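Some structures to go through are shown next.
Read-outs: derived from the displayed coordinates by stated rules, not from any lab. Everything numeric here is computed off the predicted structure, so don't read it as measured data. Cβ atoms are built from the backbone, for glycine too; each structure is taken alone.
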Structure I
Amino acid sequence: MKIVVDASVLFAVMIKAGFNEHLLFLNELEPFAPEQLFAEFRKHKKQVFEETGRTPANFFQLTNILKKRIKVIPLAEFAQCVKEAEALLTDKDDAAYLAACLATNMPLWSNDKGFKRQRRVTVYTTQELASCLGLE
C-alpha cells in the first residue's frame with residue numbers, strides 16, 4: 001500500500017521503538033512524505049534528544065535509515081494542491097501532507113486528529129492502518 005506518512009508518526013518512531021516503527025518497515029507499505037519532512041526533523045531534533053536520550057549520532061543514523069525507507073515527494077509535485085489543502089485544515093502547517101495526498105491520490109497515515117475533520121483524503125491512524133493490514 002502506498003501511503004503518505006506525516007511527521008507525528010515519524011516522531012513517534014524517533015522517540016520510541018515500537019509498533020509505529022514495525023508498521024513503517026513492513027513490506028506491505030510503501031511510505032512517502034513531502035520533502036520538508038526531514039527539515040521538520042532537524043528543526044525539532046533538540047526535543048527528540050531531550051525526550052529520548054538519543055545522541056546526535058544516533059539521531060542522524062536513524063534519520064538516514066528513514067530517508068532510505070521513505071520516498072520523498074518534491075514540492076513541485078503537490079504545489080498545485082497546497083491552497084486546497086490549507087482550506088481543508090485548521091492547522092496550515094500540516095497542509096503539505098494533505099496536499100501530497102491530494103496530488104498523488106494516496107491515503108495519509110497520521111495520528112493528528114485535525115486531518116480527520118476533512119473528507120477529501122482517507123486518513124488512517126496507526127491502529128486503523130494495523131487493522132487494514134490485518135495486524136490487530
Structure II
Amino acid sequence: MSHQQIIELKQSLLDAMLDYMNYGGATDENDPDYDPEFDAGYSAQDVATCGEIIDNFLKQLKNTGTDKTAIMQAVKVAVLELNALNENCEHGLIETEQREQLYEIISAAAMDAGLEIGEEEDITGEWREW
C-alpha cells in the first residue's frame with residue numbers, strides 16, 4: 001500500500017468516526033433513523049486525537065529506517081496511545097470496523113518501513129485492547 005493510500009485510509013477512518021458521532025446509524029439528519037439525542041461516547045476532539053496518534057506514528061516510522069526493533073517500538077507506542085484514547089471514550093471510539101482500518105494502517109505503514117509481517121501475524125496483538 002502506498003503512503004498516499006495509507007493517508008486516504010486514515011482520512012476515511014476519521015470521516016466515518018465523525019459521521020457516526022454526528023448521525024449514529026443514520027446517513028444524515030433527514031434519515032428516519034436519525035436521533036438528535038444520540039451520543040456516540042466520544043467527541044470531535046477525540047477523533048482529532050486519533051488522527052494525531054496516526055500522524056505521529058507515521059512520522060516516527062520515517063525516523064526508524066528499516067530497524068525492526070524501532071518499527072515495533074513505534075507500533076507499540078501507537079497502540080498504547082490508541083488504547084488510552086479508546087478507554088477515555090468508554091471503548092466507544094474503536095469498534096470492529098475502526099479496529100480493522102487501524103490495523104490496516106499500522107501494518108501497511110510498518111511494512112512500508114521494512115517490517116516483514118506474516119500472513120496470519122498481528123503486530124498489534126501483544127498490546128491492543130480494541
Structure III
Amino acid sequence: MASNLFEKRFIAIMIDILVISLWFFIPVVGGVILNEEYGIELPTSIPAFLVICIPLYFIYAPYFYGHTFGKKWMGLTIVREDGKKIAHWQAWVRYFISVTISNGFFCLGYFWVFVDKKHRTWHDIVSKTKVVLIKK
C-alpha cells in the first residue's frame with residue numbers, strides 16, 4: 001500500500017511541477033516574443049506573480065477541492081485524519097512544512113511514508129492530514 005501511494009503521490013507532484021512550469025514558461029516565452037517582435041516589454045511583476053501563485057495553488061486547491069491537479073489526476077485527495085475536508089489552517093501548515101522541512105532535509109519528509117505506519121509524510125503529520133485514494 002505505501003509504495004503504491006508513494007508512487008501515485010510522486011507522479012502527482014511531477015504533474016503539479018509541470019503545471020507550475022507552464023505558468024512560468026508561457027508568460028516568459030510570450031514576453032520574449034512580444035518584446036522581440038513588437039517591442040512590448042514583459043512586466044517586471046511576472047516573477048512576483050509566480051511567487052504568489054505557486055503557494056496559492058498548493059494551499060487553496062487542496063483547501064477548496066481536496067487536491068491539486070496532479071493529485072486529482074492520480075485519484076488522490078487530502079483529508080483530515082478523521083476523513084473530513086481539511087481546514088484552512090491545515091492547508092497553510094501543510095504547504096509551509098512541505099516546502100521548508102519535508103523538502104529541506106533531502107526530501108526525507110516525503111520518504112517518511114515508508115516509515116510511518118499510517119503512510120504519512122512529515123507535512124501530513126504536522127498538519128494532521130492524510131492523502132487517500134478517492135473512492136469511486
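A few points about this structure:
- Computed 4.7 for distance in nm of label points 7 Å out along Cα→Cβ at positions 39 and 119 - originating structure among I, II, III: II
- With distance in nm of label points 7 Å out along Cα→Cβ at positions 63 and 87 derived as 1.3, matching label from I, II, III: III
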